[in-house]
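Participant: See the structures that follow.
All of the numbers you see were taken from the coordinates with simple rules; none came from a lab. Since the structure is predicted, the reported quantities are computational estimates derived from the model, not experimental observations. Cβ atoms are built from the backbone, for glycine too; each structure is taken alone.
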Structure 1
Amino acid sequence: MTDKNKINVLIDGRNFTVVGNGSEEYVRGLAMYVDEKIKEMTSKNARLSGSMAATLAALNITDELYRTSMDLKSLKSEAKAPMEEYETLVNKLEEAKSRIEELEKSCNTYKDELLDTKRENENLNKSVEKYNQALAIKERELQESQNMIKKLQDKIFDNQIELIEIKKELEEAVKSYDNERNIFNKEEV
């Protein structure tokens, strides 16, 4: 059994004893609100009797209650659609979480592959560097060899010129020898 509270309140200068389940603060708050509404009515028109002011205050409070009730119905109606979609949204959220997990796994796999590729790339770059160094050495050796070949070709050329000159000298010497021999032979004949 619920205990009911008896609370004394003052409304429009009169004492009332209110019996209810609400807390004392709640009941006093309601009484103050009604008292303010009645005072508001009498401040607008001082010729109103207490019962007329109370009736107009009740009408205004009822208007507020009605408007609030209509707003509440409207809000409940607006809130109904999202609440009905709640299960669908929860399912979509679970699907999205599952998809995110799959994507994270794929991302981690791609990260691992990327790291492996980077390592492989670094190793290949080191190999390329070694080959470039070896190539540079071979190019220097080739250049040195080409220089040596050029020098040797120049020497061969010089030697061929010298050989040609020696051949000419030899031919002239042979001619000269033959001429002298012929001269001696003619004298003897």
Structure 2
Amino acid sequence: MTSKESLARTFVETKAFQWDVSKPFVLASGVKSEYYVDCRRFLSDPANCSLIAEAAYSLVASLGITAVGGLVLGAVPLSTSLAIIAHQISGGKEHWRTFMIRKEPKGYGLGNLIEGDLRRGDRTLVVDDVLTSGKSIVRAIESIAQSNLDVKVDHVLVLVDRQEQNGRQQLEREHGVTVHSVLTLEELKAAQIALRP
């Protein structure tokens, strides 16, 4: 069994991936689907955070990243875990600062939209838990562009690409980013089929 197959299997075993033809799930977009991917459940376990971050790091280690983050809430555990693993695996050579983008600026304090440590000229990796339409990733990219920090986003990392609504294709075509996915819906489906009695 490959490491990807093992990771997909863990998704199924923890019920972070559910497949129910008889009772469709309503997604954030309002679209109904027979598949539900619950990355928050998966990333609630520190062992799973390490597994997914190691797999993600292998995909993006060579990109020269200096900062990693995305929209709250989905991006937070992934970006934090990834930054820690990058630091550990590289023996401290990789020092990826993290940031998070609020849905709207705070109404108190500094009124920030972007929290954390995103700096002028950073080579930024935007992350998200699940890619369907790509709207939340577009929102993150646009928020960064409006920050006046002269930060360009060339790469996006998602934990699971649902391979629906042409999310990956639209992001790459309309926003000029390269999308990296740790797992795909097809890999999760194959894992569930393999585990059936």
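Participant: Comparing 1, 2, where is distance in nm of label points 7 Å out along Cα→Cβ at positions 9 and 105 highest? Numbers along the way, then the final one.
Facilitator: Details: 1: 6.3; 2: 5.1.
Max of distance in nm of label points 7 Å out along Cα→Cβ at positions 9 and 105: 1.
Participant: helix-only ellipticity at 222 nm (-39500 (n - 2.57) for each DSSP H run of 4 or more, over all residues; to 500) was computed and gave -32500; which structure, 1, 2, did it come from?
Facilitator: Derived from the structure labelled 1.
Participant: Let me ask something additional. The value 1.37 for Cα Rg over 2.2 N^0.38 Å, for residues 81-136 alone was derived from one model only; which of 1, 2 is it?
Facilitator: Numbers: 1: 2.31; 2: 1.37.
Considering all the candidates, the number was obtained from 2.
Participant: Once distance in nm of label points 7 Å out along Cα→Cβ at positions 49 and 145 is calculated for every structure in 1, 2, which label goes with the largest value?
Facilitator: Details: 1: 13.2; 2: 3.2.
Top value of distance in nm of label points 7 Å out along Cα→Cβ at positions 49 and 145, among 1, 2, belongs to structure 1.
Participant: Moving on. Which structure, out of 1, 2, was percent of Cα pairs over 27 Å apart calculated from, if the result is 28? Display every interim value, and only then the final one.
Facilitator: Numbers: 1: 76; 2: 28.
Corresponding structure: 2.
Participant: Hey, another quick one. Once relative contact order in percent (Cα under 8 Å, 6 or more apart) is calculated for every structure in 1, 2, which label goes with the largest value?
Facilitator: On the way: 1: 9; 2: 19.
That would be structure 2.
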